[in-house]
Structure 1
Amino acid sequence: MPVEDAFRVVLIDDDPDLRKLVKLTLEFTAGWEVATAADGTEGIEAVRNARPDVAVVDIMMPGMDGYEVCRRLKQDPQTADIPVVFLTARKELDRARMEAAGAAGVVVKPFDPDQLASELRALCEGEGT
């Protein structure tokens, strides 16, 4: 993948194994730059600092859940334009709550690591339409 196509991603998930898998997958299969955060507070700060092309946020986290992280990112003028994609194991998705929070879309776990980059790119590009 050409360098100009590289995305910058902040992944916010409380599962250290999943953070490692997603980071390695996106870095090695897609050439993306990936920063990670273990909780919502750390994640919001990471998004503010990194100014990524997309924030990937787990819905179910202790303390601040993904909906609240997304809502806060969308309310902050510094981060409002950054697409937020939820990553979740939930089979039943609350689409109304996702939309109200401002999410660009969702990737459901388990996901195909080889397809993750293209799914994220499609969701980000679709947000502007």
Structure 2
Amino acid sequence: MDVRPIRTEHDYDEALAEVERLMDAKPGTRKGDRLDVLVTLLEAYEEKHWRVDPPDPIDAIKLRMEQRGLTRRDLEKVLGSRSRVSEILNRRRPLTLEMIRRLHRQLGIPAESLIKPTTRARRAA
């Protein structure tokens, strides 16, 4: 099995093309093993060069609200009172562990997005 590291965009494109050719390979075969190795190399290259960090928790909540057509009132069932929802969305109150759990379970927001520190809103000078 002739496999080499992926160091450049050209190497990446070649490996990706090879993976596309091997997509129907059966596991446990030479082609299947080659596919596994190439996918692992591609994932490592992508993680190193194109890593995408999870969004800010409040941005993640607002995105999910938009995706599901939810209002602030809908969030009261998850976060508590109207004032609590306002404080959270305006970045004046941090999410508690219990809020993070409910947002994850009830709205399907990835936990890794919710546990990041919230970015403070910039104040106008």
- For FRET efficiency 1/(1 + (r/R0)^6) of positions 9 and 73 (r between Cβ atoms, R0 = 35 Å, to 0.05), find whichever of 1, 2 sits highest and give me its label. 1
- Query: The value 14.0 for mean count of other Cβ atoms within 10 Å over residues 89-96 was derived from one model only; which of 1, 2 is it?
  - Reply: 2
- Message: Among 1, 2, considering only percent of Cα pairs over 20 Å apart, which has the greatest calculated value?
- Response: 2
- 1, 2: which one has distance in nm of label points 7 Å out along Cα→Cβ at positions 17 and 57, as calculated, at 4.7? 2
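Given -14000 as the derived value for helix-only ellipticity at 222 nm (-39500 (n - 2.57) for each DSSP H run of 4 or more, over all residues; to 500), which of the supplied structures 1, 2 does it correspond to?
This figure was derived from 1.
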- State the single structure among 1, 2 that was used to calculate FRET efficiency 1/(1 + (r/R0)^6) of positions 25 and 65 (r between Cβ atoms, R0 = 41 Å, to 0.05), giving 0.95. 1
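No value in this document is a laboratory result; all are computed from the given coordinates. The structure displayed is predicted, hence computed values, not measured ones. Cβ atoms are built from the backbone, for glycine too; each structure is taken alone.
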